[in-house]
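In what follows, structures are represented as structure tokens.
Derivation of every value follows stated rules applied to the coordinates shown; laboratory data play no part. Please read these numbers as outputs of a predicted model, since none were measured by experiment. Cβ atoms are built from the backbone, for glycine too; each structure is taken alone.
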Structure I
Amino acid sequence: MARALATGPRLLLLDEVMAGLRPTETDQMVEVFRTLNREQGLTILLIEHVMRAVMALSREIHVLHHGELIASGAPEEIVRNPAVVECYLGEAAA
């Protein structure tokens, strides 16, 4: 990530950068990304399965299942979407 940021991008593409992090480390990365967005105007496209990070960072979420778009919207819409709940969040989230 440091190499990518050193180039001064306007768009940062991230793929599973928080996999394997502890919850406190994930929270720290979320703050780093928020700061980059706020202070440098950096747009971040995030592909991530760590829902804690996705929900904390995203203004808009697009959910794919087996390569098919199953939902798009704000985080509060996504967590209530029946297709997303069934595929990714499980019944406990409903």
Structure II
Amino acid sequence: MIFGKKIRTLREERGMLQRQLSAALEIDTPMYSKIERGERPAKRSQLPILANIFQVDEKELHTIWLADKVLDIMADAGDLKNEVIACVQKSLAEGNRP
């Protein structure tokens, strides 16, 4: 949902309509609306298009997009969320995974 909120904010700040963004992404407006509401994930291939339209760093959008994926996976983690994140951080710090 972080990604959807971000692109909605960027769109509104620029006074753009959802139909303009959906046309640029070559999807229908209801589909774009679902992306903004967090009901459907954006495709990775759509990130450069959105970054270009909004004139923002693609890395920023990619980071938020990935964070949404992690949050989606973590929804089922229950009380283990903090332990899982700590385990991932430790593994990354040790260079165990790219």
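Using distance in nm of label points 7 Å out along Cα→Cβ at positions 39 and 79 as the calculated read-out, with 3.5 as its value, let me know the right label among I, II.
Going label by label, the one that fits is II.
Out of I, II, which structure matches 27 when relative contact order in percent (Cα under 8 Å, 6 or more apart) is calculated?
II
Which of I, II yields -21000 for helix-only ellipticity at 222 nm (-39500 (n - 2.57) for each DSSP H run of 4 or more, over all residues; to 500), as computed?
It traces back to II.
Which structure, out of I, II, was Rg and Dmax of the Cα atoms in Å derived from, given a value of 14.1, 43?
Working: I: 14.1, 43; II: 15.6, 45.
Considering all the candidates, the number was obtained from I.
Starting from the value 2.1: which structure in I, II was distance in nm of label points 7 Å out along Cα→Cβ at positions 23 and 71 calculated from?
Structure of origin is I.
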